[in-house]
Structure 1
Amino acid sequence: MTDSEKCVLCGECIEACPTGAREIIGTRMTVAEVMREVRKDVVFYDESGGGATFSGGEPLMQPEFLLTLLEACRAEGISTAVDTTCYAEPEIVGRVAEMTDLFLCDIKHMDSELHRQYAGTSNESILENIRKLAEAGKRIVVRVPVVPGFNDDRKNVEETARFVRSLKTVRRVDILPYNRGGLEKAVRLVGQVDLMEAGTPGHDTMEQIADTLRSCGFEVKTGG
């Protein structure tokens, strides 16, 4: 077990673990090193019409690094996508938008207070940033994680559809069924977690949500 109250992420437990069960995940890299990895798949980008997607975590939390990567991709003719919650200062979103071909934007809930209760912040700035991206003519795919008991009710689905329909550059909505895998991982790491213990949404629920969105003219993809 890890005592999150005491852990300072020093990494000494990794050296001390007699079975080698612990490891630090992630590698610090320069822009040049990341670009070397991106270039390995150029042949696939060319064949599929795709490109490099920057996600995380939240890529907008490292805006200068992200911007430099986006600039490097553009200089080499590599298309780019940014997978983001859009929870960032408008100035950052605007700068990133200038260098990005496609945004994959999360919408978790349309009710600001429920969003604050479960995500830790209101959704006003998030929705406004998404609006600004659409107004700037940026291509957007909206992604909705479907969490039973949180955002799968008809009222929220319809409000989400109305909001997305107001965005002129959105043609596709991805609906992502909640996966409990992260909960089990967190329990193993810290012993207990204060998370919403929702189940995975059923096939009928996902189809009803998909039908509502399709009725508004969207292409709907389940999973992704």
Structure 2
Amino acid sequence: MLRSLRYGEADRILHLYTPHRGRVGAIAKGVRRARSRFGGRMEPFFRLDLVLYEGRGDLLTVTSAETLAGHPRLREHAGALDGAGRACEAVARVFDDGDPHAGVYHLLANELALLDQDPARASRANALAFRLKLLLAAGFAPQLAACASCGEGDHLVGFSGAAGGVVCAACEASSFPLDQAAHDFLVAALGRPLAEAPDASARALAQAERAILETLEHHAHVRLRPIGRG
């Protein structure tokens, strides 16, 4: 579940990401009543097996719910809770309603499970690795092997969000400097499993974050909140 909002006297509006229908909206009626059959599971970051009724309105109706993973530990750690919120926000912003992608569903489920297993994993490096993999799933992964403008394989000194990746010295006019450490982080974060996301210096992570944000803005037309230090 990406988000949950109070509605009326006892209901909740749910923003969900599902493996077969992508992002959908649903209403859980009576869920805020003390004797609700849904209990307290209609909250963000729960992984649920839901039965949804599709009526005439825009919202589906939850008719039954079973908890697959409640992720209780991440709720006890401020950093993990913030990381989970940012991951859900990124999925909701990058992928539209009715845009199913089973890989994105499993990526988000994996991220929430990792943060629950080890809340200390909530770091800037982990969050950036997650966003990079979202870019890959959305078809906007940055070009890192050669200059995104001319194809040159050497002297890669900058990153251009407009060009969609690293650029060489001859094409750096519209770019910002990208150190080798930042380039190495981007390559490793894309290539390794999320559980093995690399770490890097604060300078390298700041450059990597700028590369991710500019790629999202230019190609997905999405602005995400900067992660900042941590």
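Things to note:
- Label whose coordinates, when helix-only ellipticity at 222 nm (-39500 (n - 2.57) for each DSSP H run of 4 or more, over all residues; to 500) is calculated, return -12500 (choices 1, 2): 1
- Source structure (of 1, 2) for distance in nm of label points 7 Å out along Cα→Cβ at positions 109 and 157, computed value 4.7: 2
- Computed 0.40 for FRET efficiency 1/(1 + (r/R0)^6) of positions 45 and 173 (r between Cβ atoms, R0 = 41 Å, to 0.05) - originating structure among 1, 2: 2
The numbers here are math on the coordinates, done by the rules we state, and not lab data. As the structure is a prediction and not an experimental result, all values here were calculated from the model. Cβ atoms are built from the backbone, for glycine too; each structure is taken alone.
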